[in-house]
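A short reminder: the numbers here are calculations on the coordinates, not readings from a lab. Fair warning: this is a prediction, and the values are worked out from it, not measured in the lab. Cβ atoms are built from the backbone, for glycine too; each structure is taken alone.
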Structure I
Amino acid sequence: MRKGLNPNKNRKSTKSQYLHQVVIPVYIPHLEGYFSGSFEIFKFCIESILKTSYNSTFISIINNGSCAEVRAYLNDLLFEKKIQELVHSENIGKINAVLKGLVGHNIPLVTIADADVLFLSGWQEATYDIFATFERAGVVGLTPQFKSYENQSGNVIYSNLFSGKMKFTEVKDPDALKMYYKSLGWDESYNRDYLKKTLTISKDGIKAVVGSGHYVATYRRCVFSEMFTYDPAKLGLDSEKKLDEMPLRKNLWRLTTSDNYAYHMGNVLENWMEEEVKELAPAKDSVRYSPNFQNIRNENPLFYFVKNRFFVKLFSLIWIKHIFYKFKGLPKEMRRNY
């Protein structure tokens, strides 16, 4: 039996007070073996985002089949109003968990991050600077990576091929770059020139690295306007590649902050992590940024093919690369093996 009229019927939702959403899926099924340090690392992740984000940030955590200890911790965070949204689920896969965090919101910027990301002070301000400066910016990462311009960035290079604003410049924080690859389990046998020079684009005093990874990145909401609703992969395969390609469909660029604004912690607890979190400076809502994003249409299929398939294939030729390296200012001694 129903009596009376629901007071919310036919009412529109009020405009959100939030400018920025952060979506973090977490999968810690137990606290042994591979996952023995993951819970503490996840706590550092949460503490870092709470310390460094503005009040206009909506934090969504998707519990993707984690153990009872993690579930209880997350319930406390929600009860204490430290996070704004919590979804509990069995393990449905990382990308499907991300999808649950994306739906039901219309917040203009959304950061998707792994549960082992340590956010650093100033990350939002640096992100906003890039979105405000580069009108085609669709994705902004926080951790510069080796040769990121080779990952889904054909449209950036195509559009700036003859522009003096795009060139090889000094890596701003080589130590942070080394830490990132150490966190992935790499040894130091990689080309050391990658620690010296990287491809960047500059405008109005703001510099960004061309390309972006996906372990932590901020997207324009419009990137997800035609989102798929299910992915069969639990992790890996081509699941994250789908996210990587979506901005290209709207001719939006993948960029990264020139300085390092996040650490990848991995699954091994280390002393520096706790020290880094303790030193984080709390964010102050002194930066007011109102994204005035125009409605971006899908890229013409022919132009999409030319920029992201044909041009990328052409750009992969060694002799073309060497001409590009010279043209964009890579030192002669680095060109042969870069």
Structure II
Amino acid sequence: MTSFTDLRSQLRLPVVGSPMFIASGPELVKAQCQAGIVGSFPSLNARPASQLTDWLDEISESNAAHTAANPQQPAAPFAVNLIVHRSNNRLEEDLAEVVRHQVPIVITSLGAREEVNDAVHSYGGVVLHDVINNRFANKAVEKGADGVIAVAAGAGGHAGAQSPFALVQEIRSWFDGPLLLSGAIAHGRSILAALAAGADFAYIGSAFLSTPEANVVDDYRSMIVESGADDVVYSNYFTGVKGNYLRGSIVASGLDPDNLPDADPTKMDFSSSSGSDSKAWKDIWGSGQGIGALGQQRTTAELVETFAAQFDEAKQQLQAQLG
């Protein structure tokens, strides 16, 4: 596996596409990798579990074919997200497939486990662990994670509540390894800001929900580009874990987004703990706060190119401001 230092120079942008429940599948991952950024998906999106093998084969073969046809613009490596919480009864089976396919990057969530890290390291893979505070970052690195994903306030899905500036600074005070920043990043200027804050990569999810490659319904795509930060609600009602969701989808499900009760965090449920017929991710749509910067729907390739143009313009503007 290429080191993360080398990887950054090979990418179109220093961006990792975050794994989104339901939405991230082979089509989105292939498009992201072939546009020059790291693509990823949660292993639990492959249902039944036997489908994970097919997905890993499809992504690997498509990326290899792209690289062979475009040696000057090779496909970026991809990542698989493993939920390592004890409630995931597929972890052992999914991890075995990840090891068998030697997936280059593994993203672990909801707990840090040494045996998972050891399994990935056995073939030279890299483990990134997502955290919402400095304490969890310390635990992840102590247990063998190679890098840390700082999930700050404003991120889509299960997000933290801390400022990205505070979170990155605390982690950087002791950790000099790969650091990714997540939280309301949907513009090239924000990618540059993540680097300036001390991160090595921006970790972007919600922006790609607007693309045709994302496995979501058209109404979800439309709501992403039509909404802004005020349309994102932070609640633990739907899964037992605090997350950000689109206000419009909550209303459409017959719920009051301004009066959602707190759920019992000990009864974590990755589908829904709400007691209503609406389920998180399927009916209640996740989103980060940065979506107001999108403006329109684009393909994944077009979105990455837009980010790249914005990133370059932001660099020039900053250089001019610094004199």
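Can you tell which of I, II yields 0.45 when FRET efficiency 1/(1 + (r/R0)^6) of positions 55 and 159 (r between Cβ atoms, R0 = 35 Å, to 0.05) is derived from it?
Working: I: 0.45; II: 0.85.
It was calculated from structure I.
With mean projected area of the Cα convex hull in nm², for residues 127-166 alone coming out at 3.2, pick the structure among I, II it was computed from.
I
Using Rg and Dmax of the Cα atoms in Å as the calculated read-out, with 20.8, 80 as its value, let me know the right label among I, II.
On the way: I: 20.8, 80; II: 18.5, 58.
Considering all the candidates, the number was obtained from I.
When you work out mean count of other Cβ atoms within 10 Å over residues 119-126 for each of the structures I, II, which one comes out largest?
When mean count of other Cβ atoms within 10 Å over residues 119-126 is computed for each of I, II, structure I gives the biggest number.
Of structures I, II, which gives 15.9 when mean count of other Cβ atoms within 10 Å over residues 175-182 is computed from the coordinates? Could the numbers behind the result be given before it?
Working: I: 15.9; II: 21.0.
For mean count of other Cβ atoms within 10 Å over residues 175-182, the value 15.9 is produced by structure I.
Supply the structure label, taken from I, II, corresponding to helix-only ellipticity at 222 nm (-39500 (n - 2.57) for each DSSP H run of 4 or more, over all residues; to 500) with the calculated value -11500.
On the way: I: -8500; II: -11500.
Derived from II, not from the others.
Can you spot which of I, II the value 16 was calculated from, given it is relative contact order in percent (Cα under 8 Å, 6 or more apart)? Don't skip to the answer; put the middle values down first.
Values: I: 24; II: 16.
Label of the originating structure: II.
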